[in-house]
Structure P
Amino acid sequence: MSDEFRTETDSLGEVRVPAGALYGAQTQRAVDNFPVSGQPLPVEFIRAVLMIKKAAAQANCELGLLDQERAEAIIGACDAVGDDELAAHFPVDIYQTGSGTSTNMNVNEVLARIVARDSGIEVSPNDHVNMSQSSNDVIPSAIHVSALLAVRDQLLPALRHLHSVMDEKAAGLADVVKTGRTHLMDAVPITMEQEVSAWAMQVEHSRERIRSTLPRLAQLAQGGTAVGTGLNAHPDFAELFAQKLSANTTQQFRPAENAFAAISSQDTAVELSGQLKVLAVALMKVANDLRWMNSGPLAGFGEIELQALQPGSSIMPGKVNPVIAEAVAMVSARVIGNDATITVAGQSGNFQLNVMLPLVAASLLESIRLLTGASQVLADKAIATFTVNRENIEHALARNPILVTALNPVIGYGKAAEIAKRAYREGRPVLEVATEMTELGEQELKRLLDPAKLARGGVPGGE
């Protein structure tokens, strides 16, 4: 046997494992069996499994099932796993056994070896690290724990920041009256404050929707073991485990109301993914609005100018592109795709176990991570920094034939339509044409057609 390898043994026999690896035979089998994507499960997920192992050791010790020496050694090993270990010793591919058993055993083996290395205590990956657990309740629980903590610590703060930046930007644009657009065609006036406030409300509603899923994410399958009956777990394990995990994470967790549902389905993950998709749709809408408003500078709308962040072309000098908006749109597309993936995976609960759990975990955490980053850069490098081209906005507004809508209550729809068509045909302001085609005086028409008043709604010309 080469010095580069050592021999490990599991229930199927001997396996060659890299000499420096902290994992053992079952992990190596998974590495050999699943050379699919080269992508291991996200570090947030592995961290969640480690949190579960720590809380389980604490609970088993308090219940008298695990001796204190071994419990403390396992707890210490969970705390000792650093970023280097995460990168090097948890290599199992996302596309593995659908229960995530390989990843559960990967963690069990690594912790057992760290205990042996650091304290010399003999700890079994199955009998001690995995006590009162199975992959079937560990992996669904880790999906909930990792997603909830990522939403709490990363996504919700990013959305609060984005909403705050949008609110602040809107407040500074109250005096900017522009041509509204429906069907990409000129419509009645709107202020840019109103336009940006719509984006802010979309973000706030998305944040509320995502937060509404947290109570269900906080319900864990742990303690249900293989199918939901709790076989091989102490009757008090699920409740005590939830208490320990809650204390360790400063997040309230509790046992699932129905362990059978928690193990056999991924409905809460599907729900959260759906809410993430709503956010993705909202962010893509904002990104596309920004791209249209920034288009030009000569042949487009040219209403705003996004911050110039990098040259936009390798062949066209001086070209600058809306790169942040494009990046956000791509994130949105990926999240929408992830939602479709999670939807298919969520219905793959055959009888007592969902068998696409690693795919759910990876897709869900990727969506959370992408939306977090996209929200931050959208806030700081697009919303906060764009400037308004008032000259272009005012020129287009003055020549907008749809301003004639304000005359409907005074001269009727038909006459107003004639004025609009002539103004558009001759390229003249509505005010000029209306002065010629009605008996209303210029001052009265100015009052009726004042874009700032029209943007406030109500009956035109009214006080």
Structure Q
Amino acid sequence: MSETHLSVAADQSSSSQEQRTARAFVVALHGAVRAVRLYPIENSAVQKTIAELVNAAERVEHTDGQCRLRRVGDYLFVNEMRLRLTLDNYAAVAYVLGLLREAGLGGFDVTAHTTSRAWVVLLAFLQSPPLEYPEAERLEQLAARVAQSGVACFEFYPPVDESEHQEAELDAKERARQTYVRSLDVTREVMTSARLGRSVGLKRVKRAVQGIVDAILTDAASLIGLTTLREFDEYTFVHSVNVSILSVALGRRLGLTKLQLLDLGLAALLHDMGKSRIPLDLLNKRGSLDDDERAILQTHTWQGVLSMFAMPTGSVRPWRAMTTAYEHHMRIDLSGYPIPLRSRRLTLYSKIISVADGFDAATTTRVYQDVPWTPADVLRGMRDNPRLGLDPVVVKAFINLTGIYPVGTLVVLDSLALAMVVAANPDPTALSRPLVRMITDAQGNRLHDLQVYDLTSCDASGHFAYTIIRTEDPQRYGISISDYFA
């Protein structure tokens, strides 16, 4: 190997190590914040996460000579390294971004040796920013509070906004990931603020929806692939973002205009907003609900309408979002909930969101659903079971969008190789022949060169080179779906 190749390989290895170190620091920060929020300082879980954070910060300083966390627009930097989003760190990145944003911080430097107490003080104040002050003054107030606590190892500075400049540098997949994380961050902020009784305007929500619509119009496959993300602790937020993405993609397939897609995406993102008014112990309950608990949970439809009425929206209220929040569990024969006082016809937006909502919910692991249905089985049920109350025309359009084997389905080919569906076939007549990424060879050996194959491709004799013979449960083979969409 030449010296040039050795140098390139060394640089790549060094960059990869820096990414891992930076990612570990942000994930440790996220874990420590959550532990401090949930448990007393003396709790062993808190002490453990704080110790991990101290060690992670020291590793960053040892690697780069300093430890600095920066928020630049919608991106996180650890020192000069922009953190690449992966499917195992997106929740931590989005959470930390929201934490810094609410505190009015652009970031902080670790300027001296830190102790566990110093981090506890910082995290405690970050979780309860001085919201009574304008955003521009929160940084000064936060710094003063930390200093008054006798902690002098952090230096704080204001935010900068270079997101538009950096957006042009991103490739399509990273733009999709950034759009996803930004939407998750906004949804978390809206739902959390509503739960705490604070008002949040629609401006940031609409910007997030604009990003979703733009991504669907330019590179739908990358963004739809990210709906395979399954972050258990973030289910409510992830579910809302997934439903928005799937609804916009379905609306586009049905021929809606861009303006209509913006309305649809907003309605889908807010469709479960009423759950912010449902007790967390009920939302997170394991096992089946009794009749009283089910009745409380079902109030989230009209509670969502009330939540949107409370949002400062200026002269124009999100009427379509209110309607779909109210209707998305009604079913087309009105046998669902809430029971309407008079006969009505569900809006097209409600029908679309009901399909997207049902699909994402059934394919996700939740507290009361340890083993989710496979995407292909869910589509089959949506198509063949009229008791679900879904509009058959909209379901058909959804199947045309996703193909018979939706993104994230693990399939067995006639060669006995395993493959992951990564996109529906662009040929509308080839619903059963999606684009797949080969995971194993015919003998079951994991492949390192994960090529994408179009299952409409033929061999020299004119026959299809590969054909799907069945679907499989990824957990059975120890396969994580999200690994193939990072």
Distance in nm of label points 7 Å out along Cα→Cβ at positions 96 and 136 computed as 1.9: which structure among P, Q? P
Tell me which structure, out of P, Q, gives 24.3 once Kirkwood radius over Cα pairs in Å is calculated. Q
Read-out FRET efficiency 1/(1 + (r/R0)^6) of positions 344 and 360 (r between Cβ atoms, R0 = 25 Å, to 0.05), computed value 0.50, structure in P, Q: Q
Value 4.5, calculated as distance in nm of label points 7 Å out along Cα→Cβ at positions 152 and 392 from one of P, Q, is from structure P
Identity of the structure behind 1, 6, 10, 11, 11, 10, 9, 8, 8, 7, 6, 5, 4, 3, 2, 1, 0 (criterion: P(r) over Cα pairs in 5 Å bins from 0, in percent, for residues 208-431 alone, calculated), options P, Q: P
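Work out the source of 16 here, i.e. which of P, Q gives that when relative contact order in percent (Cα under 8 Å, 6 or more apart) is computed. It would help to have the intermediate numbers written out before the result.
On the way: P: 16; Q: 10.
The read-out was computed on structure P.
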Taking distance in nm of label points 7 Å out along Cα→Cβ at positions 184 and 416 as the criterion, which structure among P, Q has the greatest value? Q
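Bear in mind these aren't lab numbers, they're just calculated from the coordinates by the rules spelled out. Values in this document were obtained by computation on a predicted structure and should not be read as measured data. Cβ atoms are built from the backbone, for glycine too; each structure is taken alone.
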